[in-house]
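> Scrolling down, you'll hit the structures one after another.
Here, each number is a calculation from the coordinates, and none is a lab measurement. Bear in mind that the values here come from a model prediction, so they are computed numbers and not experimental data. Cβ atoms are built from the backbone, for glycine too; each structure is taken alone.
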Structure 1
């Protein structure tokens with residue numbers, strides 16, 4: 001790639017990442033508010049409940065951390081396009097984008113499942129406290145604790161998670177001719 005093309009490519013990639021990030025955050029807020037907190041997102045946010053906001057932010061961070069590997073691989077794959085024969089570029093780009101979209105959807109669903117299962121397991125271990133009810137009441141300590149659990153487990157599993165997603169939905173391999 002020439003320096004001008006590299007710059008355009010990087011700008012477009014950053015714009016795509018920004019759009020994806022905003023959409024992912026929006027979907028996470030709606031899903032977590034409904035499934036975890038039992039409220040519509042607009043109600044949950046307008047109540048100024050710090051505990052639910054802390055928990056929500058931790059799930060957003062977790063989802064972002066787990067989906068980052070998809071963007072790295074997508075960037076690497078799309079960077080190869082200029083080195084490919086002209087007639088193979090469009091099918092390669094479309095195939096790569098479709099697989100990336102599948103990986104992103106799969107990652108989103110699995111990351112929410114991980115957050116739900118991990119916090120539910122903790123909730124069952126602490127049978128004398130109903131964590132989700134405490135978050136709904138505004139208990140900041142519980143919001144921080146469950147948020148920490150989600151982020152901590154995300155850090156612990158993120159590399160294995162990326163390998164699982166790549167194994168289940170592999171990106172295309174293009175070998176550059178010598």
Structure 2
């Protein structure tokens with residue numbers, strides 16, 4: 001399966017600076033959840049990519065195997081519920097590795113794609129609720145008779161600010177403050 005570019009999606013729970021332990025089983029990964037509106041270009045692109053991947057992987061059994069995976073919540077793309085109705089979320093991650101081996105970090109860039117965000121910078125710029133462009137790759141597999149569709153997290157680009165989701169904070173600028181009583185304006189700049 002080829003990589004897919006998802007433009008103008010919102011990111012939630014970005015793990016971009018240091019990989020985190022996956023389900024407390026000593027397997028580490030970079031990850032995020034990407035939100036897209038139902039019927040948006042990003043939603044259509046990932047739906048098509050998943051359909052292509054399962055057809056390529058499972059052939060004539062693609063429809064049945066995908067239905068099985070969906071019924072067992074084993075597909076990376078799911079429909080939002082409650083206050084996120086009308087949205088879809090896509091869970092993406094890098095490979096999960098056990099130390100001392102660590103997963104490969106996805107490429108993380110700012111608005112200008114030549115501005116690569118290094119470790120320690122990414123989560124200060126990309127926060128839960130901002131808009132990003134993400135490059136991902138869905139892949140289908142079967143393990144012990146269970147069918148599953150996952151999605152590799154290859155790269156992410158900050159596009160613009162958005163309302164912060166819980167668990168993420170918007171960026172704060174120095175211009176958001178005024179000098180405190182007794183402070184010189186020069187001290188503040």
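> Which structure, out of 1, 2, was distance in nm of label points 7 Å out along Cα→Cβ at positions 31 and 127 calculated from, if the result is 2.3?
2
> Another question, if that's okay. Can you tell which of 1, 2 yields 14.4 when mean projected area of the Cα convex hull in nm² is derived from it?
Structure of origin is 2.
> Upon calculation of distance in nm of label points 7 Å out along Cα→Cβ at positions 15 and 111 from the atomic coordinates, which of the structures 1, 2 produces 2.3?
1
> Shifting gears a bit: Of the structures labelled 1, 2, one was used to calculate relative contact order in percent (Cα under 8 Å, 6 or more apart), giving 33. Name it.
Checking each candidate, the match is 1.
> Let me ask something else about it. Going by FRET efficiency 1/(1 + (r/R0)^6) of positions 55 and 159 (r between Cβ atoms, R0 = 30 Å, to 0.05), which of structures 1, 2 comes out largest?
Comparing 1, 2, the top value of FRET efficiency 1/(1 + (r/R0)^6) of positions 55 and 159 (r between Cβ atoms, R0 = 30 Å, to 0.05) belongs to 1.
> When you work out distance in nm of label points 7 Å out along Cα→Cβ at positions 7 and 47 for each of the structures 1, 2, which one comes out largest?
Once distance in nm of label points 7 Å out along Cα→Cβ at positions 7 and 47 is worked out for each structure, 1 has the highest.
> Let me ask you something else. Quick one: helix-only ellipticity at 222 nm (-39500 (n - 2.57) for each DSSP H run of 4 or more, over all residues; to 500) came out at -29000 when computed from one of 1, 2, so which one is it?
Answer for the origin of the read-out: 1.
> Could you tell me which structure in 1, 2 was used to calculate distance in nm of label points 7 Å out along Cα→Cβ at positions 79 and 103 as 2.8?
Among 1, 2, the structure yielding 2.8 for distance in nm of label points 7 Å out along Cα→Cβ at positions 79 and 103 is 2.
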